[in-house]
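The data blocks that follow each hold one structure.
Bear in mind that the values in this text are calculations on the coordinates, not laboratory data. Small disclaimer: the values here were computed from a predicted structure and weren't measured. Cβ atoms are built from the backbone, for glycine too; each structure is taken alone.
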Structure I
Amino acid sequence: MRCIKMKDIVIFKGTGAYDMMQYFADKLDLAFKEEGFESGIIDLNSLDKMQFADEIKQKKPKLCIGFNSMSFNYNNIAYYRYFDLKHLSIMVDHPIYHIPTIDLNYDNLYILCNDVGRVNYLRNEIKIKNAYSMLLGADKNIECSSDKRDKDIVFFGTMIDYEELRKSWKVKFGKPINKLLNDAIEVGMYNSFLPVHEALNISMSYNGYDKISENDKMKFQLVLLPEIDGYLRFFNRHKYIEKIKTHKIHIYGNDVWTKFLNRDNVILHSPVGINDSIEILKRSKISLNATMTLVYNGITERVLNSAMCGSVVLSNYTPLLHEIFKENALLVDIKDMNNIDERLDDLINNDSKRNLMAEKARNEVEMNHTWNNRVREIANLI
C-alpha cells in the first residue's frame, strides 16, 4: 500500500472515460506545483481510508479537489463533512449526473462548472450558494508543429442511438411523461443555445407541472434531464457532422456511428484516450467540436487542447468561443452550414492562412486558458 503524505492541496484521482479524469488530475497537480503550491494526488482506486484518517491528524489539507463527484465516504458520510475539510468539485459533466452523490448542505463545499448555464442551474434550481464558473484548462507544455498534418478533419466522441432512446421512453414512462420529454426535446432542437434544464423547465410549465413542489421538481430533473441531454447531445452531434459532405472526417468513436454516417468521407476509428487524442490533434488540420445545448456558455477541454496542438477548431457558434478565438476558429451555426464544404476547402488547402489562425488561437489559449490560469483562479476564489 502506497504511503499517503498529506499536502496543503490534495487532488483526488479516480477513473473516467478516455482517461480524462486521470489526465485532468495530473495536469492540475502539475500546474499547482508550477505556481508554487504544495500539492499532491491521492488515487481513490488504492485509497486506504484508515491511513488517510491517521494522516489528517498530523496535517489537515487546506483544500481537497475532485473532478465531478470524485471523493469518498468515511463512516457512511462524505469524507469532507466527517473531517471538516474544504472540498472543491470541478464539474466536467452537467452537475445533474452527480448531485445524488454530493453533500449539498455542507457549507465548505464549492462547485465549479465550465458553463454559466450550469452555475445558474445550481444556484437557482438547487439553491447552492458556492457555485461558480470556471472553464477547464489546457496543458501549457503541449508542443506542436505545423508539419505532418495528414488528417484533414478529426472528431473524438461516441454516438448513442438517440432514435432508439426516444422509442424507449414509451416503455419506460407513461403518456404524460412522454409528452413532457418530447416537448422538451422539440424546444431543445430549435433552440441550440438553451441549457437542457431550461428546455425541461419550459416543457414542464407548458404541460402544467410548474406548480409542483421543489422536491418533486428535483425528482423530475434527476430522472428526465439525463434522457433529454442524451437525446439532444447526440442528435445535434449527428446533424452537425453530417453537413460535411466531401471532406474526409476521422471519427474516433464507437460502431453506432455507422448507422448515422455510413458514408465514404467518414473514416471510423476505435475510441482513444486523451493522451492519444492529443497526438492525433498534432497531425490534424481541423478539429471538430459540436456542443449545441451541452455547453453553450462554456467550453470543452477538447477545444483548448485542439488550439494548443495547432489544429484549427470547427465548432458551432457560441458567443464565448467567438470572444476567445475571434476569427481564429471556424464558428458556424448548425442552421448556416449550406456552404460548409467550400469554407473548409479554403482552410484545408490554404496552409499559410490555416497556420496563422492556428498560431493565434494557440497564443490565446497559452496566455489565458491553461491549467496554470485555472490554478490562479482557484487561489483567488478559495
Structure II
Amino acid sequence: MKAEVICTGTELLCGEIVDTNSPYLAEQLRLLGIDLFQITLVGDDPERLHAVLQRSLERVDLVIAVGGLGPTEDDITREAIAQAIGEKMCVDPDLEEWIRGVFKRLGREMPAENIKQAMLIPSAHPIPNPRGTAPGWWVKKGGKTLLALPGPPRELQRMWEKEVLPEFRSHLPGEVIFSRTIKTWGLSESRVDELVSPLFFSPNPTLGIYAKPDGIWVRIIARAAAKETAKEIIRSVEAEISSILKDHIWGFDTDSLEGIVMVLLEEKKLSLATVEVGFGGLLASFLSPSPQFKGGLTLNPQQAGTMFIPNIGSHIQHEFLSVEAALDFGEAAIRYFGTNLSLGVVGAAVDTGEKRAGTICIGVVGRGRKRTASGIYPPYQLKERAAFAALFELRRFLCELS
C-alpha cells in the first residue's frame, strides 16, 4: 500500500506553525509497513487543495489530509474532498447532536458556524474526536481510502491511536509488525550510528536512529507472521545493540527518564529536592508529580554565586558554574527541604569568561555519596538538555545505591 500525507494551512507555509503531524504520521505508517510516497504542504486555497487531492488519489491507495476541519471559512478540507470525490455534503443529524452536546457540557450554546463540522458525504463515515469538536472523515471509494484528521496534534494523535490504527491493523494482510526502541543519553547521533551501523545489513529487522530531546533512540522493527516470531527476530539484534551502547542506555519503548527516576525514588524510599541555577524550574516540573519530590529552588545565575539561600545560613563556597557549586547547592537544598537526596544543576547560556556558553554542571548528593557531571550543549537547547542530563545522572546515582 502506498500513501500520501497532505497538510493544509497557510500558517504552515508562512512558518507561523511548525508541522509536527507529518513526522508523526510518517513514523506510524512505517510501523504499519505502508510506503509513504510524499508529504505535501498546501495553503488554505480551495483550488490548490482540490488539485493536490486529485493528484494524490491518482497516485496512491491511501491519502491522509490533515487540518482544515474547523468551523471557519478558511477551513476548506471537507469541501475540497467532496469536490475531489464528486459527492455533495449534507448535515449528519448524529454529528450535529454530538457537537451540540460538546458545547452543552461546557455550559455554552453551539455557535451557528460549527454546524459545518457536522457535514458528511455519502461515502464517508465520521472518526470520533474525544478532544475537540472536529470529527474526522474516513472515506472509501473506488478502491481508494481517504482520511481527514484535525490539525491540533493532541487531537490527531489520540484519534489515530484509538480509531485509525486498530482499523488498519485489522485489515492489513497477515503480517505482524513489532518494534523495540532503545533510548540512550550521552552519545551523539553520529556516534550511535557509527557504533551500530554494522548491524544495518538486514531488511528484517530494520534499524532507525532518531535524535530526541531526551537523547538518541535506536528503533528496531521486525515483520513476521506472528508477534512472537517478530519479537524473536528483534531479541538478538537488541542484545547486540545493548552490549555496544551499555551504560548509555537508560530505557526502552515508552519509558521516560523522569518516570524511571520517580519509580526508583519510590522503590528506595528516598526523598529528593532540586536546585536549578539558570534553568527556570524545568527539572522540578518534570519531577513534581512524584510524592518523593519535596520541592525545588530556582535561582538567578547573576546572583547565585554570592547569595545565601533563605533560612539556611550556608554560603555557597565555589564559583557558581562548577560541579563543586552544584554539589554545594545540593547540600543546601537537603538542609532546606529535609530530604535524603538532592540534585543541583547550574549553567549559563552565554559565555562567562572562563566557561563556554552552553556549559552545564550537575551534582547529585546524598546517603554519603556524590556524583558529578558536566557538559556543553547548544545554548538554544540548554534548559531541556540540562534537565535530561541531570535526570540521567540521578538515575545512574539511584541505580548504584544498594
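To test your reading of the models, identify which of I, II gives 5.1 for distance in nm of label points 7 Å out along Cα→Cβ at positions 79 and 327 when calculated.
I
One of I, II was used to compute FRET efficiency 1/(1 + (r/R0)^6) of positions 207 and 247 (r between Cβ atoms, R0 = 25 Å, to 0.05), and the result was 0.75. Which label is that?
On the way: I: 0.05; II: 0.75.
Matching structure: II.
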(message) Quick check: -11000 is what I get for helix-only ellipticity at 222 nm (-39500 (n - 2.57) for each DSSP H run of 4 or more, over all residues; to 500), calculated from one of I, II. Which structure matches?
(response) II
(message) Comparing I, II, where is FRET efficiency 1/(1 + (r/R0)^6) of positions 95 and 271 (r between Cβ atoms, R0 = 35 Å, to 0.05) highest?
(response) I
(message) When distance in nm of label points 7 Å out along Cα→Cβ at positions 215 and 367 is computed for each of I, II, which one produces 1.9?
(response) II
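When relative contact order in percent (Cα under 8 Å, 6 or more apart) is calculated for each of the structures I, II, which structure yields the highest value?
Values: I: 18; II: 10.
Result for relative contact order in percent (Cα under 8 Å, 6 or more apart) over I, II: largest is I.
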(message) Quick check: 21.6, 64 is what I get for Rg and Dmax of the Cα atoms in Å, calculated from one of I, II. Which structure matches?
(response) I
(request) Identify the structure, out of I, II, from whose coordinates mean count of other Cβ atoms within 10 Å over residues 71-78 was calculated to give 17.8. (result) II
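Just checking, which of I, II has the largest value of mean count of other Cβ atoms within 10 Å over residues 87-94? Intermediate results must be reported in sequence, preceding the final value.
Working: I: 21.8; II: 13.1.
Structure I comes out on top.
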